[in-house]
Structure P
Amino acid sequence: MANLTACAGIANRPPRAARSSYECMQAVLQEQLPPDLTDKRAHCLAGGLISRYCSITEAYLAAAGKEVRDLLSQGDAEWQDWRADRAGIGCARGAQDDAAVAECCAERGY
């Protein structure tokens, strides 16, 4: 079921940020994510923007990878981070552009 929902389309998908999954995720974080965000807002926007510029599947991979890295390092793994990532991914599904993702994240409290 998760694989089927990950294949859902993104409206007005912009050009892919990079060819490989890792490079795409990194490009989005470096080029599309605004600086100086609160932690949860950054998670929500990252999930949404990676969904738009890469894919929904890659957004889930990035979110899970970040939390696993936090668990195995000195990071701070939190369930709320995962929830914020998932909210952003959900926002991307109905958003016509990046501004709509940001607005949706704000409406969801991120």
Structure Q
Amino acid sequence: MLEPVLGSSTKEKALLFLYCKEEGYAREMARFFRSDLSPLQRQLEKMESAGVLYSRLVGRTRLYGFNPRYPFLPELKAILKKALAFAPEDLREALTLGRRRPRKAGKPL
């Protein structure tokens, strides 16, 4: 939906993922969207060098998130919110309801 504006469907997927989950790593995004890892990594690196995203290392994993100092962040988030409203229902549910932490040991299902 935002591909004509952003120039890449991969970039759109990464931004939507980060909008909903707040932080994530490249392999997690690639698995979620069932896409290749290297184009996603390239787009994340481009957005980081442009100042849209930040990254930090947690162990050997590079986590990405929105740069709070990016001047157009409120506008970008407003566009992503509107795009998410028009996204297919299954994608919207998967992005907003996904469990991120492991279940406590011994907890019944």
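Given a value of -16000 for helix-only ellipticity at 222 nm (-39500 (n - 2.57) for each DSSP H run of 4 or more, over all residues; to 500), point me to the structure among P, Q it was derived from.
Details: P: -21000; Q: -16000.
This figure was derived from Q.
P, Q: which one has relative contact order in percent (Cα under 8 Å, 6 or more apart), as calculated, at 32?
Working: P: 32; Q: 25.
Value 32 for relative contact order in percent (Cα under 8 Å, 6 or more apart) corresponds to P out of P, Q.
By the measure percent of Cα pairs over 20 Å apart, tell me the structure among P, Q with the highest figure.
On the way: P: 33; Q: 41.
Largest value of percent of Cα pairs over 20 Å apart: Q.
When distance in nm of label points 7 Å out along Cα→Cβ at positions 53 and 85 is compared over structures P, Q, which one is greatest?
Details: P: 1.7; Q: 2.6.
Structure Q comes out on top.
None of the figures in this text is laboratory data; all of them are computed from the coordinates on show. Since we're looking at a predicted model, the values are computed, not measured. Cβ atoms are built from the backbone, for glycine too; each structure is taken alone.
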